[in-house]
Structure I
Amino acid sequence: MHIRVGYEISYQCPQATPMLLMLNVHPSRVADLLQPDPINTDPPVPVLTYGDRYGNRCARIIAPAGRITLRGDTVVQDAGLPDPVHPAAIQHPVEDLPSDALLYLLGSRYCETDLLMETAWRLFANAPMGWGRVQAICDFVHGWIKFDYMLARATRTAQQTYAERQGVCRDYAHLALTLCRCMNIPARYCTGYLGDIGVPPDPSPMDFSGWFEAYLGGQWHTFDARHNTPRIGRILLGRGRDATDVAISTTFGPNTLAGFRVWTDQIA
């Protein structure tokens with residue numbers, strides 16, 4: 001299967017503004033790219049790329065005063081299969097976890113494990129360990145939250161999502177992965193493209209999607225508490241502790257989002 005993915009994002013800046021960008025396909029999928037994957041800017045500015053501590057491909061620019069538009073468009077080869085399901089994947093004792101997974105047991109900016117620890121153990125102490133426990137968390141979060149794109153809020157945390165019972169895909173992911181961490185299961189946030197491939201079209205405007213990965217049975221597995229079903233055509237951009245680490249753009253100065261369009265479509 002071939003999937004065309006891309007974006008066109010515009011900002012209005014009153015002054016020259018440094019920006020960090022995470023708009024490139026993740027290095028784990030570079031071998032699947034059928035076309036180059038540059039970040040194009042209008043007006044043209046230098047784009048410096050680097051790798052962050054989580055293995056993501058990032059870029060930095062200085063946006064000039066005025067309007068700047070970021071564009072990208074590429075084609076990714078994909079197996080066309082739903083997210084793998086491994087019900088027998090076990091939960092590891094903390095002492096047996098690899099050292100690089102321990103970071104994903106800790107609280108972070110949007111994932112307050114200290115505030116949700118008691119709730120997590122009350123809800124999931126009797127759930128089967130391993131895959132079954134993560135799936136029980138996804139089932140709960142999927143049913144607990146009402147999805148409403150118009151109620152998106154960039155500052156909403158996992159604890160606030162639990163209390164307010166509303167949000168968007170990133171809020172589903174933050175709450176679910178926080179509950180996993182509370183139950184001693186390493187979990188990390190993911191962002192990327194997820195189109196309506198193999199499912200009825202969503203009439204809402206296309207956006208980047210948020211999901212999470214949990215460490216079970218010696219490897220990381222994809223879970224999606226918002227959709228709560230295996231999906232086709234998931235294209236990763238970045239992974240991190242939470243949305244802070246994988247923001248599409250991080251700006252260091254005043255700016256206004258002036259345009260936003262994302263696409264991900266299966267092509268012949």
Structure II
Amino acid sequence: MIKIRVGYDIRYVCTQPTPMVLTLHIHSSRVSDLVVPDHLITNPAVPVTAYRDTYGNWCSRVVAPQGEICLSADAIINDRGTADPVACHAKQHAVEDLPGETLMFLLGSRYCETDRLTEAAWDLFAGTPLGGARVQAICDYVHHHVSFGYEHARATKTAWDVFCDGFGVCRDYAHLAVALCRCMNIPARYCTGYLSDIGTAPPYGPGDFAAWFEAYLDGHWHIFDPRNNGPRIGRILIARGRDAADVAISNTFGPNVLRSFRVWTDLIG
């Protein structure tokens with residue numbers, strides 16, 4: 001067992017009082033691991049109300065005042081300290097045998113256009129083994145097809161855009177892999193959270209939230225990460241949904257500017 005310090009410091013400037021919906025809390029499935037909770041702190045202090053969304057994620061509502069507001073949290077969480085389980089041998093379900101609650105994750109969504117990618121998906125992966133091996137083949141393809149670069153980030157970029165231009169950030173890798181899995185009749189859901197650099201070689205990139213996905217195989221949801229394309233240590237879930245539209249760290253309902261953004265995921269000791 002290891003302890004990891006996680007948190008963020010995000011600052012907006014608003015030209016008027018601005019309602020915000022924030023998806024920043026560590027997922028309820030990890031609450032029992034928290035040593036120091038990830039309480040949302042606002043500066044200046046404003047009322048915060050919480051609710052659980054359609055996908056079971058914890059969300060917060062605030063009204064940011066005119067001027068600058070800082071949103072921050074600083075938590076400590078226990079982690080098993082081992083790498084993600086590997087699911088290459090997990091079996092694939094026939095569509096008619098899938099649980100009803102998984103079916104929405106077979107459908108196209110805002111950033112995952114299954115209608116535009118189905119033909120390409122079957123051309124690429126029809127010859128691969130069913131199940132976890134097929135999902136891993138999709139991850140291998142996405143990992144090598146897409147070149148990473150923050151300069152390629154764009155809020156409107158979809159899986160189809162990533163497939164065509166071959167550039168993106170971690171959310172784009174996840175969107176393309178999710179869409180290709182769905183095209184191959186494998187339920188896939190988008191995930192966001194903290195991901196440590198534990199066990200990896202420097203140099204390390206700037207702190208940021210990470211994106212990966214889960215595929216439903218053999219009766220369970222299994223982690224896959226096409227950006228890093230290998231098991232990692234210290235993956236801490238914040239939220240799950242159909243794609244990034246469901247788990248945006250903030251939805252703001254008024255004019256604002258993001259002034260600064262810091263995220264940390266550090267091994268303690």
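Here, each number is a calculation from the coordinates, and none is a lab measurement. Note that this is a predicted model, so its numbers are computed, not measured. Cβ atoms are built from the backbone, for glycine too; each structure is taken alone.
Computed values, structure above
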| read-out | value |
| --- | --- |
| Structure (I, II) behind the derived value 2.7 of distance in nm of label points 7 Å out along Cα→Cβ at positions 100 and 252 | I |
| Origin of the value 0.80, where FRET efficiency 1/(1 + (r/R0)^6) of positions 4 and 140 (r between Cβ atoms, R0 = 35 Å, to 0.05) was derived from one of I, II | II |
